[in-house]
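For reference, the structures are reproduced in the following blocks.
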Structure 1
Amino acid sequence: MTRDRSLLYAAALARSTGVGMSGVLVGLYASELGQSAAGVGLVISAGLLGVALGTLVVMLYAERLGRTRCLIGLAILSALGTAAFALAPSPWILAPAAALGMVNGMGRDRGAAFSLEQALLPDLTDERGRTQAFAWYNVVLDFGHALGALAALLPSLLRHAGVAPIASYRGSFLTVAALSLVGAAAYTGLSANVRTRHARTEAPPISPESKRRIARLVGLFAMDSLGGGFLTTALLSYWFFKRFGVGEETLAPLFLLARVANAASHLAAAWLARKIGLLRTMVFTHLPSSLLLLTVPIAPSFIVAAVLYLLRECLVEMDVPTRQSYVVAVVKPPERAAAAGATNLVRTAGWAVAPAFAGAAMQGVALWAPLAAGATLKIAYDLLLYRAFRRIKPPEEQAETRT
């Protein structure tokens with residue numbers, strides 16, 4: 001592994017650890033400050049709106065400003081906004097601070113920096129090693145998510161040490177802010193070759209065929225991300241809290257196990273993709289995970305619900321490294337930043353919109369309504385994706401077909 005890849009992975013680890021903490025704690029912190037279910041949903045949406053806007057800026061300007069420079073700027077901005085979120089003197093400041101800091105209630109790192117790293121990573125490996133590199137990248141992310149979920153025990157530990165509840169959450173989010181600065185430091189160590197390779201005076205042109213493919217992927221990913229926005233870690237954490245009365249002492253180990261399952265599934269996905277192809281791996285693992293999710297709201301106890309949720313987590317992320325690899329494989333190398341930016345932008349936009357509706361549905365319809373809505377949208381996405389792209393293969397699969 002090259003030094004640049006190691007630094008990229010180190011930055012991703014620091015950032016995803018903070019995201020893992022935020023995913024568990026955002027809803028609980030907002031609730032502690034007096035927010036209702038609808039208010040919790042709005043705070044989560046605001047943070048994800050910030051993520052979406054950051055991704056838009058990356059898509060429009062990263063090639064001109066330089067990807068490394070943008071990565072450093074994003075990390076510093078995230079640290080400042082998260083610190084403001086941690087120190088918010090009243091509940092109404094939470095939403096704007098979350099937007100500024102791109103506070104990610106998804107519990108999974110899919111933000112602007114993720115888009116840039118996704119565009120950089122293929123240049124640090126070859127075509128045959130691309131999917132494996134993405135698999136290990138996502139293992140690193142989920143290791144960070146797992147560490148973050150475990151670190152979400154920090155408020156409980158601080159309270160046991162005599163710290164007031166609000167102060168315990170503030171200290172935890174200041175830790176998240178510090179992790180963003182660790183990522184910024186890692187980016188500054190990237191080689192001059194990586195820093196200068198992608199600086200352009202103007203964005204590269206995109207071929208008509210790639211535009212059509214990106215547009216179709218964007219439309220499908222919008223549906224998937226809208227479903228995912230009903231299922232953020234922050235909302236699921238809040239759902240378990242309200243449904244079964246469990247706090248972070250129970251939720252942190254649960255989400256730790258979920259992220260470990262995600263990490264293991266990424267390596268399995270790379271192996272499976274070599275056997276049956278990227279698209280089949282994406283669809284044939286993601287669809288059963290959504291069916292499993294439909295069983296969680298009808299579970300009679302927390303233990304049963306937790307087991308069903310963990311089974312779902314063993315499958316749900318297998319489409320992530322394969323999807324990332326597929327997106328950058330079906331366009332030309334100079335078009336990868338635009339493809340990654342556009343597809344990730346629509347995903348973060350969908351995630352930003354849905355939590356506000358999910359919180360309102362929890363309060364006004366039923367506590368389980370967001371879970372059912374999210375699973376249904378994801379099932380429709382899988383079926384439509386396979387129908388639209390089953391004949392479009394990445395270069396390595398085309399080469400195997402010819403031989």
Structure 2
Amino acid sequence: MNIKHFLIIAAFLTTIGCQDNTPPPIKFTLTNDLDEERTDELITIEGPLFQKIMGYEDGRFSIYHDGNPVRFKMQDLDGDGKFDQLFLLQNFAKKESKEYEVGKKSQVIFKTPPRTNIHFSAKATPEKQLKTARRLSPADTIISFYYQMEGPAWENDKVAFRNYFDQRNGIDIFGKQVPQMVLHKVGIEGQDYHKLSDWGMDILKVGTSLGAGAIAMKKDGQVHRITGVNSTYKFVSGGDRSIFDLDFDGFAVGENKYNIKHRISIAAGKNYYHSEVSVDGLRGGESLVSGIVNLHSDTLYTVKESGYTILYTHAPQAENGAVLGMALIVPDAGFKGTSTAPKKGDGITSTYFVEMGLEQNKPTDFYFYTGWENQNRSFHERSFFEKSVRKAVRELAHPIIIK
């Protein structure tokens with residue numbers, strides 16, 4: 001073999017060895033069809049596009065925008081060990097479209113901590129997270145002995161909430177003054193969350209009301225708090241969106257029994273959490289009820305926006321005397337009306353009720369929005385609170401378009 005032939009063969013082999021067998025990128029576009037800027041928009045990718053992305057390089061991929069990797073997370077929502085969807089948070093200018101590519105896995109490590117959090121732990125071991133738990137029975141009367149914050153709590157960089165994990169099944173609000181995740185230190189020895197700290201405080205008096213969006217069922221004209229000893233908690237997923245389930249098996253109204261799932265999620269950058277309630281065992285005539293405590297407010301405002309009904313209060317109703325706005329956001333298709341619970345008596349009291357339709361095993365969803373003036377001084381004004389809720393609703397009504 002002469003030198004010329006040797007060089008040709010060597011060059012050919014080098015070319016073969018250096019070939020990149022990475023498949024071509026998968027491209028998609030995200031579009032904001034609103035004529036207003038949007039911050040921290042949650043984009044969920046599922047269905048055929050998600051399956052196509054998951055098949056790229058056997059799931060070893062990154063998502064890029066303008067050549068830069070984008071943080072995203074895949075989630076298994078049904079607990080079968082397989083991912084169901086992925087989500088990412090992005091900002092958009094008015095009417096903006098952005099091009100994205102799924103390509104070869106990046107070596108970039110995102111060091112920014114997650115912007116949502118679920119914290120649920122026993123009082124004695126606040127550092128140990130509970131992934132599952134059973135609701136306390138009526139005999140367990142002092143829940144603060146058992147759990148760090150009396151039950152599971154969830155937060156983002158704007159606000160935090162907690163569920164009383166006993167037979168009350170109420171929902172409370174922790175007002176936040178800082179964007180950092182704080183629940184790991186709330187309610188531990190030496191920390192009184194009923195007093196204002198640098199991070200914030202417990203700002204809502206719940207009592208025997210539904211508090212900040214807890215649930216009940218209306219049947220034959222009577223409203224029944226959804227609770228029961230066969231109620232469990234299950235952590236689903238965390239990250240920039242956190243999700244958990246509250247399940248109620250065999251919840252009884254008269255002779256009827258129902259299996260109910262209340263899925264709660266919270267995403268970064270928003271002043272609300274999302275509820276999805278599914279009921280198995282409907283026999284006809286049942287409605288879902290949620291509510292807003294009215295211990296320190298005397299007016300329920302109702303407005304319409306982009307296919308949703310907004311029901312809200314705005315008053316000096318925070319525990320520190322500050323102005324607090326609270327809103328339930330309900331799709332018009334499911335909205336059935338409002339009523340008011342008595343101030344005293346057995347059962348649920350001091351609550352503005354919001355009634356919604358139910359369909360067998362089809363989730364009924366709603367949102368609970370809150371704005372505390374310690375978080376943002378502008379929330380002192382009712383006009384600003386309503387404007388903020390309306391903007392959130394327009395974004396819900398116009399999800400980012402994926403093509």
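The numbers here are math on the coordinates, done by the rules we state, and not lab data. It should be emphasised that the depicted structure is a prediction, and the values quoted were computed from it without experimental measurement. Cβ atoms are built from the backbone, for glycine too; each structure is taken alone.
Remarks
- Which of 1, 2 leads on distance in nm of label points 7 Å out along Cα→Cβ at positions 80 and 360, largest value: 1
- Which entry (1, 2) yields the derived value 51, 34, 21 for Cα extents along the principal axes in Å, for residues 32-151 alone: 1
- Structure from which -26500 was derived, helix-only ellipticity at 222 nm (-39500 (n - 2.57) for each DSSP H run of 4 or more, over all residues; to 500), options 1, 2: 1
- Relative contact order in percent (Cα under 8 Å, 6 or more apart) from the coordinates reads 29; which among 1, 2: 1
- Ranking 1, 2 by Cα Rg over 2.2 N^0.38 Å, the structure that comes out highest: 2
- Calculating distance in nm of label points 7 Å out along Cα→Cβ at positions 120 and 272 for structures 1, 2 picks out 1 as the one with the greatest value.
- Identity of the structure behind 28.2 (criterion: mean count of other Cβ atoms within 10 Å over residues 104-111, calculated), options 1, 2: 1
- Structure (1, 2) behind the derived value 19.1 of mean count of other Cβ atoms within 10 Å over residues 224-231: 2
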